[in-house]
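Enquirer: Structures incoming, each one as structure tokens.
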Structure P
Amino acid sequence: MRAHPAPLPTSKRGNLTRPTGYEILKHCRGIQVFAQDRDHRVAAFPSHYRPALRAILAALDLPETI
């Protein structure tokens, strides 16, 4: 994540070019996963963390449907 060229957008600290592990995990802790059935799950992101979570997933080359 820290080697990714795009900054991590945060609401309080602006765009972080070298975010700490704490900052990344802080944004990930708000994710809630709900089971629709046995094989399908849906992730819900808090609206104020959505831009940062999209940037984290993009930096890790993961789709939002992970």
Structure Q
Amino acid sequence: MVLVAANAGDAKSLKSDTERIELGKLKGNEGDQNYEIPAGTDLTRFGAVLIYCERFNAVFGVATLDKF
């Protein structure tokens, strides 16, 4: 899982220079999952979270981060 400083549309083609924070490996493919966001992270700088495979440079899922 990766937080990225891009909107969900742009994140589908993740570039190597896109600011990102690794949240950890995918914990499974079913059910709810929780990932720790490092303390002090400015979430206003990040627009999406991705399920991303670094080895194959492939994005498998994108979710927009919205304020509520």
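Each value in this text was obtained by applying a stated rule to the coordinates, not by laboratory testing. Source: prediction; values computed, not measured. Cβ atoms are built from the backbone, for glycine too; each structure is taken alone.
Enquirer: Comparing structures P, Q by relative contact order in percent (Cα under 8 Å, 6 or more apart), which one has the largest value?
Expert: Q
Enquirer: Of the structures labelled P, Q, one was used to calculate helix-only ellipticity at 222 nm (-39500 (n - 2.57) for each DSSP H run of 4 or more, over all residues; to 500), giving -1000. Name it.
Expert: Answer by label: Q.
Enquirer: Quick one: P(r) over Cα pairs in 10 Å bins from 0, in percent came out at 21, 51, 22, 6 when computed from one of P, Q, so which one is it?
Expert: For P(r) over Cα pairs in 10 Å bins from 0, in percent, the value 21, 51, 22, 6 is produced by structure P.
Enquirer: Moving on. For distance in nm of label points 7 Å out along Cα→Cβ at positions 10 and 58, which structure out of P, Q has the highest calculated value?
Expert: Greatest value across P, Q: structure Q.
Enquirer: Output the label of whichever structure in P, Q has the greatest value of distance in nm of label points 7 Å out along Cα→Cβ at positions 18 and 34.
Expert: Comparing P, Q, the top value of distance in nm of label points 7 Å out along Cα→Cβ at positions 18 and 34 belongs to P.
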